[in-house]
Structure 1
């Protein structure tokens, strides 16, 4: 089997979220480094990482009004902001200038730069179809106590994002049983698995799955993005092809450079 940018369903949703939070922090650190080196960044000359963390805090205390021609009106709070971080800034970091502009406006009370994305994210999370997937696949919290337990653990890892995931409380009181609950994977006698994950997004979650299976290897793609085979990245495709056709696994610790 070849797995590419997967979550580890066996450990439960809170454990996977805890793995993802440091990745978000690293992305903002990369953004801040780019901003410090780029005069065109709207936050150039400031500590962009500190600006972002203040915005997370202040948006919870004073939600920012949002208006979108597509999605109506709402308010931007701290739990929504992590979903606004570009997981792939694009070639030559093409998406970071717009993100910097949106952050700069938001801290001044103008949420227009995030309006479409934030309102879509919030409304999608409340759609029955989205809830069916999240609740049925055990990718949410069945109670407020469960969310608070996640937040207590998150405060020890990445406290600035401990307030996130409130959107996944939609499964509290969900009337149907969990169709695909998190549970241990019987790994005895399984053949090795080849995994690929990006160092910017999903390597940690993919590797947490593959390491349970003896002899498995996870290749780190040293760049942004998600699902490298589908994205047409040549190095991961070459390793996947070699394994699926000739059962040749790369050596542990193999990396692919960003393409």
Structure 2
């Protein structure tokens, strides 16, 4: 089998004072990472920053150059601290402008209750693309390789199918697991041997406390299922009699 091409890469820029102050628990990176892995995209970096236009601009400018895709989370609502659009616009040297389609949708939705605050949600970096689908009509803003995603977890998840439809599916990652009652210290030489033999397979070790069924979970990840299975099976063959407790 021919070697797989390197995976596309992504970064997440999570924005919100409430996250860094502990008022709100971040909940979007986990689901984003799992979605991207299904598309064969590797999430390589996550940055959490305050609601600050200049800081957003600096991070977006850097991340958009070093990754194939960037996903911002948060700061696209109607209030004073929703400044992600302005930050992304500044990163690319364009203005933040009212997008007519978004403005009409907001006016149609809120009708006589529509305020200037509501219309702040019609701002986009000038030249942005509005991504939507037949099922998800409310657009998601994308500027070049940067997706401006909402911070509210329910809405973030609702918009992910649009991302999937736009990016398309590459060679997805697969993951296998082995559960043992051995300590990580005892497992290390076995894992070192597998890591050296299978450099194309990501190997992880995760201890578990106060679980009677296992003590350490080992994972084997990659985009070539045959290689992942081979790495897992080679590791299992190194285990002493009575191990593993189970495999997945």
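Quick note: the coordinates plus some simple rules give every number you see, no bench work behind them. It should be emphasised that the depicted structure is a prediction, and the values quoted were computed from it without experimental measurement. Cβ atoms are built from the backbone, for glycine too; each structure is taken alone.
What to note about this one:
- Of structures 1, 2, the largest value of distance in nm of label points 7 Å out along Cα→Cβ at positions 93 and 125 belongs to 1.
- Structure (1, 2) behind the derived value 3.9 of distance in nm of label points 7 Å out along Cα→Cβ at positions 45 and 221: 1
- Entry that produces 24 once relative contact order in percent (Cα under 8 Å, 6 or more apart) is calculated, selected from 1, 2: 1
- Of the structures 1, 2, the one that 9.4 was derived from, the read-out being mean count of other Cβ atoms within 10 Å over residues 109-116: 2
- With mean count of other Cβ atoms within 10 Å over residues 141-148 derived as 15.1, matching label from 1, 2: 1
- For mean projected area of the Cα convex hull in nm² computed as 16.7, the structure of 1, 2 it came from: 2
- Ranked by FRET efficiency 1/(1 + (r/R0)^6) of positions 181 and 237 (r between Cβ atoms, R0 = 25 Å, to 0.05), structures 1, 2 are topped by 2, which has the highest value.
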